Structure I
Amino acid sequence: MIESYLWIFIASLMPGFEGRYAIVVAISLSLDPLISFVVVMTASIVLAIALAYLVSIVDELLNRVARLEGLIGRLANSYLQRINSMRSKVSVYVKKYGVLGLALFVAIPLPVTGIWTGALIAYLLGLRRRHSIIALVIGGLLANTITFTLTFLAKNIIGS
C-alpha cells in the first residue's frame, strides 16, 4: 500500500502531470483520499522549492559561461542579453501582477499551467527566488485542491 502512495508522490513531481493529475489517479485507484491529498500537497511543495532553486542558478551558471572565450561564451552572453532585455520590457507587469499573477496561472488545473511551467516563467521574468517559491506553492496547492474537490465530488456523488 505504501508503494502506491510513493508512486503518487513521484507522479506529482513529473512535468505535465504534477499533483493535480496524480490526485485524480489516486482517487480513481480508491486510495485513501486524505492520505493521497497530503502526499500530493507535500510533493507539490517539494517540487516548487526544488524548481525555484534550480532555475535560479541558471543565470549564475550562464554568467560564468559567458566569461569564457570562444563560441560558447558568446552564445551564453547573447542569451543573457536577450533574457535581460525581455525582463526589462516586462518588469512593469511583474511589479503589477508578480506573485499573485503567477500563482493564479499555476493554479489553473489545465495542461501547461503547472509548477514546472510556472518555474520557467518565474525565471524568465526574473522573479526573486522567494517570490517564485511563494507563487509556485500557492498555485500548486490551489490547483491540487480544485482538482481534488472536483474528483472527490464526482466519484462520491455522481459515481454513487
Structure II
Amino acid sequence: MQLNLKKLTQRGDTVVEVLICIAVIGLILGGAFVLTNRSLQGTRAAQERLNGIKLVEGQFEQMKSIAADTTKASTLFGAPASFCIDNNSLVKPAADPACTVGPDGSPSPTKQPIFKITASRVGNTFDVKVVWDKVTGTGQDNVEMKYNVYQ
C-alpha cells in the first residue's frame, strides 16, 4: 500500500486575519445602521412638522369660514384667551380635549404623535401654535403662525 503524501504548500487564513475582516465588516454595517437611523428620524421629523403645518392651516381656514359667517363671527372674536376650533367649526377653550388631536386631526388620538393646538387673538391677529413631542424623544417641537382676519 502506497501512501499519498501531499506537500502542504497552501496557506489558509490565520485567526488574526479573520478577526480583522470581521471587525471591518462590523464597522461598515454599524455605520450603515447609524446613517439609516438618522435618515429615518429626519424623515419622521419632517413628516411631523408637515402634519403640524397642516393643522395650523386648518385652524386658519376654519377661522376664515367663521369670520365670513356674520351669525358666527362673534364666537370667533369673543373667544377665550386661549382656544382652538374643533372639526365642527366650534370654538373650544384650549383645555378642551378637542384641542388635542392625532396626526390626521382626529380628536382623542391613540396614534403618536399627539398634537396640542392653541390659538390666541390680539385684535384681528390670530396666533396658532401646534406643539408635539419630538420623534427623538428629546423635548418638544412646534409650529407657530400668525394670521389677520378682518370682519
Of the structures I, II, the one that -14000 was derived from, the read-out being helix-only ellipticity at 222 nm (-39500 (n - 2.57) for each DSSP H run of 4 or more, over all residues; to 500): II
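Given that relative contact order in percent (Cα under 8 Å, 6 or more apart), derived from a single structure, equals 18, which label among I, II identifies that structure? It would help to have the intermediate numbers written out before the result.
Working: I: 28; II: 18.
Source structure for this number: II.
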Source structure (of I, II) for Rg and Dmax of the Cα atoms in Å, for residues 56-103 alone, computed value 10.3, 31: II
Of the structures I, II, the one that 15, 29, 31, 18, 7, 1 was derived from, the read-out being P(r) over Cα pairs in 10 Å bins from 0, in percent, for residues 32-111 alone: I
Structures I, II, by percent of Cα pairs over 15 Å apart, for residues 64-135 alone: label with the highest value: I
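For which of I, II does percent of Cα pairs over 28 Å apart, calculated from the coordinates, equal 32? Please list the in-between numbers first.
Numbers: I: 32; II: 45.
Attributed to the structure labelled I.
No value in this document is a laboratory result; all are computed from the given coordinates. Note that the structure is predicted; figures quoted are calculated from it, not measured.
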